[in-house]
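Below you'll find a set of structures to go through.
Read the figures in this text as sums done on the coordinates, not as results from a lab. It should be emphasised that the depicted structure is a prediction, and the values quoted were computed from it without experimental measurement. Cβ atoms are built from the backbone, for glycine too; each structure is taken alone.
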Structure P
Amino acid sequence: MVTSTTAVTSTTGGGVVTSSTTGGGTSPALELQYAVKEARASTNNVSFKLRIKNTGTESLELSDLKIRYWFTVDGFTSPLQSECDFSEVTCAGVTRTFSDTSGMYADHYLELGFTAAAGSIDPGDTGAHTELRIFTAAYNNLMQANDYSFDAAMTDWTPSPRVTVYHDGMLAWGTEP
């Protein structure tokens, strides 16, 4: 892991940020794994699973991490809602917040965070397996085929650079839209 004060990035195929240093702070080595649960192009429940793999040599405190799933609301104005269907850190240990953004493949993102009680992930382990749904209050059909983070082919755990992870507010994994 890089520890100097020079800005450095290490990338894997596709330009995915896996660790970086700015001003003496180092982001951890990690990988976000994704699996789609609802693979239809249009659905009233965008449904997926996420987990984090610690590829580094030090434990990762989950409370230091935020995950962003990027998507579009396709013009619907009904309020967005999310549901945590399962989390190995308990759904009470997972925070969920929607935010607006601008872009062709994402006009919103769902940001997941973890409480201090969520714990940590040891080196080489995966953790924070969480299953989520995004829907509108009116259960409008959302076109997930045009969503940045969606991939219908990822039906089993797969590293996904289109779901981003932040460590203490700095991008640690993935590529924003």
Structure Q
Amino acid sequence: MRINANNTAVLVVDYQEKLLPAMSGLEGLMDNSKKLLKGLKELDIPMIVTEQYSKGLGHTVEEITECIGDSYKPYEKMTFSGLCTEEIKAAVKSLGKKNILVCGVEAHVCVLQSVIDLKADRYNVLLVEDCIASRKMSDKETAVKRAMGEGAYITSAEAVLFELTFAAGTPHFKTISKIVK
């Protein structure tokens, strides 16, 4: 299955102030996530941002909101899966995209449950493995295995950006190349 900019969106899950500091591999998570989101913004890929109980866990961190830009209009949720919230489910559906990239935290809770529900709604789901994290690496690894078992494709930030760019010499190629370096 190939993705392109016309049929792809991203679900950005819970990069929140009080969640992120506890994540295993935080530096790599943030570096890769910023590259991914800057690149997706450059490619005009629609973004849906979720926040889990922001009153207690804070809002999306500034490092991420800066990469998202004007697309930062977070959807509040109390359920772990974003797709159990009718407002978020409707927002994803309204985009009219069949391929949904998923990134965020925690991999084994909100990310995984969102992946499962996206698959149940018949989306092609691409889990961006280097842009997800859990407090324990073993939980992330288990989440990736479960997501694969549910039918999600596992990919990386750089792989996604170059697949969406499609070829050297395209209008976005030079910018995407700079972002991933």
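Here helix-only ellipticity at 222 nm (-39500 (n - 2.57) for each DSSP H run of 4 or more, over all residues; to 500) has been calculated and equals -12500, so which of P, Q was it run on?
Working: P: 0; Q: -12500.
Considering all the candidates, the number was obtained from Q.
Starting from the value 1.00: which structure in P, Q was FRET efficiency 1/(1 + (r/R0)^6) of positions 63 and 119 (r between Cβ atoms, R0 = 30 Å, to 0.05) calculated from? All intermediate terms of the calculation are to be shown ahead of the outcome.
Details: P: 1.00; Q: 0.55.
Only one of P, Q returns 1.00 for FRET efficiency 1/(1 + (r/R0)^6) of positions 63 and 119 (r between Cβ atoms, R0 = 30 Å, to 0.05), namely P.
Taking volume of the Cα convex hull per residue in Å³ from the coordinates of each of P, Q, which one would give 109?
Source structure for this number: P.
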For 32 (relative contact order in percent (Cα under 8 Å, 6 or more apart), calculated) the corresponding structure among P, Q: P
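Quick check on the output: 19.9 is mean count of other Cβ atoms within 10 Å over residues 95-102, derived from one of P, Q. Which one produced it?
Working: P: 12.2; Q: 19.9.
It traces back to Q.
When you work out mean count of other Cβ atoms within 10 Å over residues 31-38 for each of the structures P, Q, which one comes out largest? Write out the running numbers ahead of the final one.
On the way: P: 19.4; Q: 22.4.
The maximum falls on structure Q.
Who wins on mean count of other Cβ atoms within 10 Å over residues 55-62 among P, Q, i.e. which is largest? Show your work: numbers first, answer last.
Numbers: P: 17.2; Q: 14.0.
Between P, Q, the highest calculated value is found for P.
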